1. A value of 2.5 was derived for distance in nm of label points 7 Å out along Cα→Cβ at positions 18 and 58; which structure in 1, 2 was it taken from?
2. Matching task: 1.00 is the computed value of FRET efficiency 1/(1 + (r/R0)^6) of positions 34 and 74 (r between Cβ atoms, R0 = 41 Å, to 0.05). Pick the structure from 1, 2.
3. Comparing 1, 2, where is Kirkwood radius over Cα pairs in Å highest?
4. In terms of distance in nm of label points 7 Å out along Cα→Cβ at positions 82 and 106, which of structures 1, 2 is highest?
5. Where is distance in nm of label points 7 Å out along Cα→Cβ at positions 10 and 50 largest, in which of 1, 2?
6. Figure out for me which of the structures 1, 2 the number 19 belongs to, where relative contact order in percent (Cα under 8 Å, 6 or more apart) was derived from the coordinates.
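Bear in mind that the values in this text are calculations on the coordinates, not laboratory data. No experiment lies behind these values; they were computed from the predicted model shown. Cβ atoms are built from the backbone, for glycine too; each structure is taken alone.
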Structure 1
Amino acid sequence: MEGIIIREMQHDDLPRVCVIERGSHTAPWSNKSFEYEIENKDAFLRVAVLDGKVAGYICIRTIPDLIDLLNLAVSPEFRRMGIAGMLLNDALHGLRHLKPDTDITLEVRESNTAAITLYEKYGFSIKGKRRNYYKTPDEDAIIMDLVLREYQNRV
C-alpha cells in the first residue's frame with residue numbers, strides 16, 4: 001500500500017501502540033512490556049506509519065535457537081488494508097538475513113481465523129495446539145512455525 005512507512009518502534013510510539021494493543025487484545029500488554037522490548041537487545045520491533053500515525057506494529061524476540069513472534073496488531077481503522085502483511089513481510093525479510101537458519105514460531109488464538117490465514121499466506125504451518133493457553137476468554141492456542149531459510153517474499 002502506498003504511503004506506509006515501516007520503521008523501528010521508538011519510545012514516542014508507545015502511547016499509540018498501547019491504544020492499538022488495548023483495542024486488539026483481551027489481555028493487552030502493558031506500556032512497561034513494550035518498554036522492556038524496546039530496550040531488549042534481542043527484540044525486533046517495527047511500526048507501520050500512515051500519514052504520520054502509527055497504524056500497526058509487530059514485536060518479535062530472537063534468542064539463539066528460536067525466533068518468537070510475540071505480538072502483531074493493526075488499529076481497527078486501518079485493518080483490511082494489507083498493513084499486517086507488510087509488517088510481517090518486512091520482519092521476515094529482515095530476520096531471514098540476520099538468522100537464516102533459525103525457525104520462527106508463534107501462538108495464535110484458535111478462533112482468530114484471519115490471523116491464521118495471514119500466517120499461512122506467508123508460509124507458516126500449523127505444528128500443534130496449546131490447551132487453554134489464552135485467558136479472558138479461555139481458549140486454545142494454535143502453534144505455527146516457519147523455516148526462515150525457506151521464506152520467500154510473498155508480497
Structure 2
Amino acid sequence: MKVDTTNLEIIRHLRSGRKSYKIIAQELSITENTVRSRVNKMIEEGLLDISGNIRVDALPGHHLLYLGVKLNSMNLQQKAEEFSKLKGVISAGIVTGRYDLILQVLLNNDYNLLEFITTQVPKIQDVQTVESFVVYEGYNLKVPYIL
C-alpha cells in the first residue's frame with residue numbers, strides 16, 4: 001500500500017486519541033466515507049493498528065510497569081508473542097539497545113511486581129535478565145508525528 005499525504009494526515013489525527021471520522025474529514029477537507037475507507041484499508045493491510053493507552057493515574061490501586069527483558073535467544077518475535085500472553089502484560093515490543101523486549105505490565109494491589117516477576121516471567125524460556133521501571137505518572141504529548 002502506498003502511504004500518501006492524506007493517509008499520513010489521518011494517522012496523525014488518530015495518534016492523539018479517539019477522534020471521529022467526521023471531524024477528521026472536516027479538518028482534511030475530504031468526506032467522512034473517504035476517512036473510513038482509508039482507515040479500514042490501512043488496518044486490513046497491517047499498516048495501522050488502533051489501540052488505547054492506559055492512564056494509570058486514573059486507575060486507583062493500579063500501577064504501570066515497564067520491564068526491559070534481555071534474552072539468550074534471537075527469536076524475538078516468538079518471545080514477544082509469548083510474553084504478550086502473560087497475566088498483566090498490555091504490550092510487548094521488540095527494541096534496540098540494552099534490552100531485546102520492552103513490556104508494559106499493569107499491576108494492582110492484588111497483583112504486584114514481585115508476583116509478576118516470580119510467577120509469570122519464569123514461564124518464558126531464555127530470559128537472561130529483566131529490569132523494571134514503575135510509571136508514577138504518564139503524559140501523552142500532542143506533538144506532530146514525523147514519518
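1. Numbers: 1: 2.5; 2: 0.9.
Structure 1 accounts for this read-out.
2. That value comes from structure 1.
3. Values: 1: 15.8; 2: 17.6.
Largest calculated value belongs to 2.
4. Details: 1: 1.8; 2: 2.5.
Structure 2 gives the largest value of distance in nm of label points 7 Å out along Cα→Cβ at positions 82 and 106 among 1, 2.
5. Working: 1: 2.1; 2: 1.0.
Sorting by distance in nm of label points 7 Å out along Cα→Cβ at positions 10 and 50 in descending order puts 1 first.
6. Values: 1: 19; 2: 25.
Considering all the candidates, the number was obtained from 1.
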